[in-house]
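So, here's a batch of structures to check.
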Structure I
Amino acid sequence: MTDRGTQDVEDVGAQQPRRRWSIVGPGIVVAATGVGAGDLVATLVAGAEFGYALLWAVVLGVVVKIALAEATGRWHLATGSTIFAGWRSLGPWTTVYFVVYVVIWGFVYGATAMTSSALPLAALFGGSIPAWGIPCGLLGLALVWFGSYRLFERIMTVLVGVMFVVVVGLAILVLPDVPAMLAGLLPKLPSGSGVYTLGLVGGVGGTITMAAYGYWVNAKGWRDSSWMRIMRLDNRVAYITTGIFVAAMLVVGAELLHTANIALVDSDRGLLDLDAVLAERFGPVIATLFLVGFFATSFSSLLGVWQGVSLLVTDFVRTRREAVARTPDELAAAGQLSDDATRSLPYRAYLLWLTFPPMVLLFLGRPFALVVAYGALGAFFMPFLAITLLWLLGGRRTPREWRNGWLSTTLLVGAALLFLVLCATELVDLFA
């Protein structure tokens, strides 16, 4: 459905066709944040194991993430509120989960992001992981602490451009088998491919940072339903771009590794194995360009989490202060974050938590208990997001014209079921 404000935006877009494309941005930020080095390795391994057979899972993953991000952005624009205000209106259980999650997850993720960003730099220039990881964390802290959203978005857009050009360029360089690619768009499950398939569908572009999309939409200046169509365009462009990027990595795995029967280490360090393969096959220049793309992928995730999850924590503190004397409906309509939220104490305190305590893990390794807690909490987040979006956007907390239709409901239910299966699979792997 289209309200009058949205129609006005459509009319402006028709008269100035460049305007829509010039303001696309928050979607690129959330999609780039969600694709890290671990997702690239998982995609490469899937391509190495099964060739092009699981390409359809990448396409399905794009559709699922478009639906989730659209629902998050729609809540912010339709209600004039935030996703965290909506969660809190559902009851105190959401708060308990979130607090435990952001404390443990942030501690372990901080070390993971700094390590992932350091790996390609250490391969390019020598030196240890802490010697590069600590400056990466400090650079991310400085950019997010002092920079505006506009600067943050521009840096993320540049990093996405580097990622895209390098990886798609590699896919073209290895000469993809087009008929096999087309055949891979037909859904099928080769023997032993179930876990890889779920990983590809679930891993295209984001976990907790998907919940930050609405905050980035607001930071862009989109604050009511008149921006709904622009938000949807932004979201689709971003995730289609991400889907092409992930599909390109699958092509590289299928052509470079599957045909030569080469196995990678199933961790971020697996990308260094690919660097060695590229150097042997195409020479040092291509291998160096790949390491540059590897760094852009890792550092964009670091920046996105530093900025986006800190906004979620800031909103957690704000809504907690407002929760005492409010009904659930009043909480759900608690308004948006102010423009100076990035200068608030909760925002900056969580930035410091993401940056400094995790540096200890760069020297000590990640303690087993923390890794298990990190993985378990992370596995629960995407089902939590999908189910709460179904709840919030399906009832009276959302204006009738912006509630879930049959397509949104179907996609969100499918996403919830998919991520519940992924959650169970990951928990079994963690505790096996």
Structure II
Amino acid sequence: MSSGKGGPGLPQERKVVTEIPGPRSREIQERRLKAVPPGVGSVLPVYTVAAGGGVVVDVDGNSLIDFGSGIAVTNVGNAHPEVVRRVQDQVAAFTHTCFMVTPYEAYVEVAERLNHLTPGDHEKRTILVNSGAEAVENAVKIARYATRRPAVVVFDHGYHGRTLLTMTLTAKNMPYKEGFGPYAPEVYRMPMAYPFRSELDGPATAAQAIDQITKQIGAHNVAAVVVEPILGEGGFIEPSPGFLPAIAEFAKANGILFVADEIQTGFGRTGRLFACEHEGIVPDLITTAKGIAGGLPLAAVTGRADLMDSVHGGGLGGTYGGNPIACEAALAVLDALDAEKIVERARQIGDIMLPRLRRMAEKHPEIGDVRGRGAMIAIELVKPGTTEPDPARTAELAKACHAQGLLVLTAGTYGNVLRFLPPLVIPEHLLNEGLDLLENAFGG
């Protein structure tokens, strides 16, 4: 069994020594079922002892190729040496004081870095919180406070979190909303330009959404539109070209704040530092999390200084927001993004994966669509010759991949998307081997 040490020194090889899950993982799973409620699910109940590069090692000694990155979190790896060093140094100094009680420099430095790195050359401010959902909640709070308007507009297939407000913003009912209502008020959902499933182009879908906003809500009542530049849990949907710019232009013309939810897409994942840069969008507010701190809980809202400064003293914050350990990890990640050309590596991953997946689609008619940018890539599974979603085939393929030692995730409003989020530091040989295993799962 592994010693539990991960990081770059971990052998970068797939190794399957037991069935997956193995006997030790199954033993722990039995304990889990008596200790943790079933509402907390797991994609694959193999219990991890080490991870790094492009592999996850379990308690049975199996080494799986990682196409999940902890859901786009470990962009620079699971135990990057500088993340480890800075975290260890900070733990030895102090673990917590609460930034709202006696602050510390690392929080300020993370805010300065995000103000500089996020799109737009205007003056900005940043607040740090614990999770993506908390970031989105705070973005809505700030938007409502700054505009003195109540309504928030979101879009079909969007995912924004599991808290009461963000669950309301999220489109998909099962498993995220079922039975948890009533939901937060003044949230309105508009159509999304979903190329595979819509006959309308981006500008036409935007015009439809704008018409509904105008007629059903009144633009003067809308505080913000909240949108993922590439939809994550909804199925890695790239909005049709022209959709986001048209929505952004409408928002600006009507005093509505454009909030880019970059929680899954941020920090190089799509081949740009932030996905909204692909279409030249400069958001008023941008929410980030996941890839920000190498696996430690941290998230942020960064936005125009006039908006962020509008909130009264004490109106924003939280006990653990911007924890010093997570801030040190984030600074190490931000350094690595530049020093190790992580954004470029994301583009290289896409250049390898997309052509391979398109060739698979030519051979396997159940692949209805191949899409994505950088290292945020997906295939949508349908009944051959139709656009009818095939979630059963999707689940079957995921299970076949897992059995071979390839960790993949599913997604999509219809549960029919396989999404691929390899660490941006994955070795090329593992990337290609993972694609070979995926092809095997299809039957060659």
Check your understanding: Can you tell which of I, II yields 0.05 when FRET efficiency 1/(1 + (r/R0)^6) of positions 228 and 260 (r between Cβ atoms, R0 = 30 Å, to 0.05) is derived from it?
Key -> I
Review point. I, II: which one has relative contact order in percent (Cα under 8 Å, 6 or more apart), as calculated, at 21?
Key: II
Revision key, fill the gap. Computing FRET efficiency 1/(1 + (r/R0)^6) of positions 68 and 172 (r between Cβ atoms, R0 = 30 Å, to 0.05) for each of I, II, the value 0.95 comes from structure II
Point to revise | With helix-only ellipticity at 222 nm (-39500 (n - 2.57) for each DSSP H run of 4 or more, over all residues; to 500) derived as -25000, matching label from I, II | key: I
Check your understanding: Among the shown structures I, II, from which was the value 24.6 of mean count of other Cβ atoms within 10 Å over residues 268-275 calculated?
Key -> II
Revision key, fill the gap. When I, II are compared on distance in nm of label points 7 Å out along Cα→Cβ at positions 292 and 316, the highest value belongs to I
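Since every read-out is calculated from the coordinates, none of them should be taken as a lab result. If you're wondering where the values come from, they're calculated on a predicted model, not measured in any experiment. Cβ atoms are built from the backbone, for glycine too; each structure is taken alone.
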